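Heads up, there are several structures right after this.
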Structure I
Amino acid sequence: MSSTEKEMANNAALEDYSYTTLTLGVWRLLLPMESSSLPSFKLSLPTNLCLPWNEISEKLPLVALVWRFLTEIYFLDPILVILTCSLELGAGMDSVLMLYASTNLLKTVDDGLMKGHADVNAILRAMVIHIMCIAFTSTISWFKDQVTPVLETRVKLYFEEYMLNARLRLDIPTGADKNTKQKVSSSDLWRAFQYLTGTAQDIFEFSAQIMFILQQANSGLIFTVLSLVGPAIATSGYRIFLQPFVTYSDNTNYLRLRSLAQLANDESFREEIVSSDIGTWISAEYRKARENLGNVSDAHPQYTLGQRQNPIKRLLISVFSDLPTLYWAATSILYPNSFSVTSFAILQQHAKTLNYTVQSIYVKWSYAAKSCSHIQDLYDMGAVENKLADGDEAYPSSLSSDNGMAFELRNVSFAYPEGKSKDNAIKNISLKIPAGQLVVIVGANGSGKSTIIKLLNRLYDVDSGEILVDGEPIKNYRISDLRKVQAMLTQEHKLYPLTLAENIGLGHPAQVDNMDMIREAAESGGANGVIERQVDGIRTILNPVSTARSGHLDRHKHKKLKEIFDGLEKKAEVSGGERQRLVASRTFMRFFSGNIRFAVADEPSSALDPKGEHQLFQRLRESRQGKTMIFVTHRFGHLTKHADLIICMKDGEAVETGTHKELMAHGGEYFELYNVQAQAFADAVM
């Protein structure tokens, strides 16, 4: 497809009556229709301060959530919250105090000039008051800066815990749903609190400023009104930066530049770039793309859109912002006896203070309104219902066997809810797995082997058919009870960003501090050698959380600091096979709980050599007492000879079931797989 055809297709895809598209430099900017017009001059109050009634009514349900949000923060530490808000309010009053102090000092000096001699005592008193106001506001600001970070940490960690718990309780299908993905961060919620309290603080400060200015002169009311006109109009220009938008670049030259820059700067490509000697080509292609881009700007599209506003509007905003000055100039002509440079300076200061406060109120109010959506997202997370309905029967039941879990699949079909394929992952499967049996599931990639395992563990519910556990529908049992008696070891299992001891110990959380049991599990999983090679042994964190940052370090002047930084939070290098040994040790730790009745090993040794895999499977088989155990593996030659039941999968169907001898005699799908894969594995082990 040519670039012109791509452009036409892109434009066609963007045709929609709910939004419009602007091309600004290298960017596409998508805006809702109601806010997509270019900036123009409109003498109207800011829309966010004058919401239509229907829009206000839509936001009313959020009031209860906002109140809940603020209440939860308050009860975290009432004294700390009250202290922080009081200091914020005190810091916000600095403008009024400084207005008072400056006005008092200027008037005292002006009185001395008018009388022809200075009142030293009065000036000194005014100066002392001025200095005291500065000292007071500075002290309040200092205390605020000490207290606010403490509350910020408390608030962020509290809501992070709330969101963490909300995520942890989700089952697999619910967690995979894009509508349940986390849409808000703890930082967003702290900012929401700041915007809400900041708006209230600014409104209080604004009211105090108005009251103060109104008392300054007979014309204070007129002056105050004129001082508000400019900022009221100016804030309408902020709409550009507060409206919803989507932006992306489809400029081929710009995208080419970014791709080449990533290729050159990403260390993961470094070795291949050097060995293939393609550096010259990258440089030449970058230069070509840069020249082709020409004078097209990559400035932020909202900034570019803001610069397109009508120049008349800019002129009028400047004129209206200067109305207090024009008014005072006119007053000096009409009433020259009442004019003084000092009074002019005072009112100029008042006008600037009001201007700043009005704009601050608008911005914080706008962000506070938008932050309500973050608060709603927070509590929506906690209200999500799992797609897997919990049962009410305890497990094990009176029908359960001490030998392990028994399964029966009756005409089971299933397709992954988040999958792109229209075909079922498994189709109309019916089979029985008696308690205590060793089962091997074989088949090509994508045949449905792992899907059966996930259904037996009730990570998903079947679309049709039924699964029975010990003669009862699996849906009837409490999910938490099923989880306690299951152990899964798969190639998808990862190491946690915790110590090696915890990585293994969390197989049995109640004994996570039992070092003797953890070392025994490590030995069973073949991970002792991995642990012994680490400097910190079992306390090693392979992938530590990254917290280290550096700034302004000169590699010549600050060599020691640079060395310290380079040595912080280094990752321990272990191979894929070593990681699988550690994960396997976690499974053996889980066996030590004594609760496990169903164990699964689903391709857990893909990174192990044949000998290592043979040893792992041997230890797993030795631990099968009281468990139904299922293996899923491509290298199954030695396993199938010990299996009570082999299930051969193909295209989502169980095409063959039986023992090794039965299926080999049948000469079907299993016979072919065994001869191709199992014999090669057996030869490698010998």
Structure II
Amino acid sequence: MRDRPRRTLLSGISASLVGTAAGCLSVLDETDETPSEESDASDDPFADLLAAVPADTADESAALSAVHESRLRDADVQDLVGPYDITHGTGLAELFAGDTGTVSRHVTVMDEGLESPFVTVFETESGDFDPARDIDAALETDLTTREHDTGTDYEFAPLADAGVVAALDGVGIVADSASTVDAAIAARDGDAPAVRDAVPTFDEGLAAFADADIRTVTTDDEWSWTYDALEPEDGEYAILAATVSEPDTLEIHHGLSLVDDSLVTDDLVDRFRAQLRSGGREIVSSDVDGSLLTATVEIDLAAERHESPGRLEAGELDADEQYVEIEVGAGDPTPVDELRLELDGEPYDEAIWADGRDEIEGGDTLLVATEDAEPYLRISLVHEGDRGMPTHTTLHADFEWTVDYDLDARTLSVRYEDEFPLDGDHVILALYDADDAEAIVSEPVRTTRPWTGTDLSTGDGATLEDVAPKTAVYVCWKEPTRSKALASDRIQPIGEATVDYEYETKTATVELAFEDDRTRPAAEYTVLRDGEPAATQWRDEGETVSDGDTLEPASVPVGTTISVVWGANDLPIGSGEADSSVSFDLTVENGTVTLVHDGGRPLPVSGLVAEVHIDDEEIDVPLDERTDGPFASGDTVTLIDELERDDPPLKVRVRRDGEYIDDAYDGEL
């Protein structure tokens, strides 16, 4: 058996090469141009590296990448075509992260099987590969010199994380195991078959775009996922490739080979081309040669490198200012005649927004006349070039409103306090149930347009009748949604309640607090004990309550929840839990379980019991049998001397005279 560790180097490999390419290409028009004819395998510019890829690294689901790193690096197109390399985003790519100029060319073969072999064969720019110097990964051991059965000497070391590395005659090899390196050298020296012998479709796929600087051929099924008319067995291979044809021109190639030309229908060809239409680029060649479909598009690299003006940031909407200023946060100088400013999707007057400029770049300010602006206006700057990217911002407005609620009359008053004139036709009051107001999807329980036909100015207001407490009100612009709110408020219950607890007397003290000197009917307030009305209520002691009034429920055990609700809808205004003000901890060491007093008041040990839970078992340990004095902060008591099981989860519940005090835990129950 071959030694194959887990392929941690390969984590992150893309599952769909065809899908990656589809978003990068487009078809605008076509010419009938046939790709270059296949040449002899020895003419392939990667023939020397391919010869060192052993046959058993590939099967029916394999993928192969041949990448001319230095060409792509010189053209600065790694970001554009990097995803075409099957090592992209994997640990293999990270091996050279410390020095991106190390690798000149590389060939990689792998498949999706986590236990399958993988190999990358590469050459360096210097022609002198030193693993200890040139890769950004720790070696598990020092390099050792080995002699292969073919007579070739090579340097070898296992990587600290996963995989192995070897160096010979200026060529580097990274693989899953020593046996894969051994097979690679045997293939390179002609003593074992190489991958091109095992998978002839790799040769066919590589030859489809023989001069490309990056080529990835996959024999795994990508086609049935992309084309409904195809089954997994209908395809031979898919290829993605790219060529730096000129300093500022990059050609992107895409190919699909089927097992028989009878599968190539007009509908399939149309769908193949449709997969390439999303990028807005012009196709320079496309062809159907028997069962092979190919297409090539060109990218203008100069245009690709150009950063469109973007990162817009809108200023404030101020009635005293003639314009709203829109800051351009980034972008290269771009002619104004290539740009278009839109307000809510409609083109805006260039004479205003460009303010006489011929070009726009990062740091510039665009203008929108205040009379043309409104809250939540969507502002877009569109670059009309082939690779131009639109950018957007929204004009938010921080207007002042006041909301008043008359509890007795159940009326809600909303008043506009700002100076910016608002079209009353677009202002909507939306009322939500307060419990639903923050839900992602919720509908208002009521809406109204009180200012229709008027322009709002400072002091204009409206009053809504029959508004219940526990209501959230939103002042909205054009749509009764929270996302278009100009202001919001909640109708809060009257008063707040606090709960204190005295452990020794088992008494809770509940106190009401009001913001002013008002009094309220006592019947509006109900004290709950674990959700049920308590035996003692304010209504039993008088008709009204005011700020500072208290109530003292008695015989309240530890753990009881005391809460206060207001009104017919039982709106909560405060709560608290009866707490012993004592905490405990557990330690387990060498089979000894110890209870620790972790803070709070001292406890007499008389009547104090530790109830030890070990899985489904329960053991009561009276503390007065283990210690004499009060159990105080920092004190410890041994509960179990020899725990029979290794590291079981533990829970200890401490009670005094049968009443719960607190729990302590060790491990997950």
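When Cα Rg over 2.2 N^0.38 Å is calculated for each of structures I, II, structure II comes out greatest.
Looking across I, II, the calculation of log10 I(q)/I(0) by the Debye sum over Cα atoms at q = 0.08 Å⁻¹, for residues 162-569 alone that yields -0.86 traces back to I. Quick one: helix-only ellipticity at 222 nm (-39500 (n - 2.57) for each DSSP H run of 4 or more, over all residues; to 500) came out at -2500 when computed from one of I, II, so which one is it? The read-out comes from structure II. In this comparison of I, II, the computed figure 1.22 for Rg/Rh (Cα atoms, Kirkwood Rh), for residues 282-433 alone is attributed to II.
Calculating mean count of other Cβ atoms within 10 Å over residues 346-353 for structures I, II picks out I as the one with the greatest value.
Comparison across structures I, II (criterion: distance in nm of label points 7 Å out along Cα→Cβ at positions 186 and 578) gives the highest value for II. Can you tell which of I, II yields 8 when relative contact order in percent (Cα under 8 Å, 6 or more apart) is derived from it? So the calculation was done on II.
Any read-out appearing in this document is the output of simple, stated calculations on the displayed coordinates, not a laboratory observation. Computed from a prediction, not measured in an experiment: that's the story for all the values here. Cβ atoms are built from the backbone, for glycine too; each structure is taken alone.
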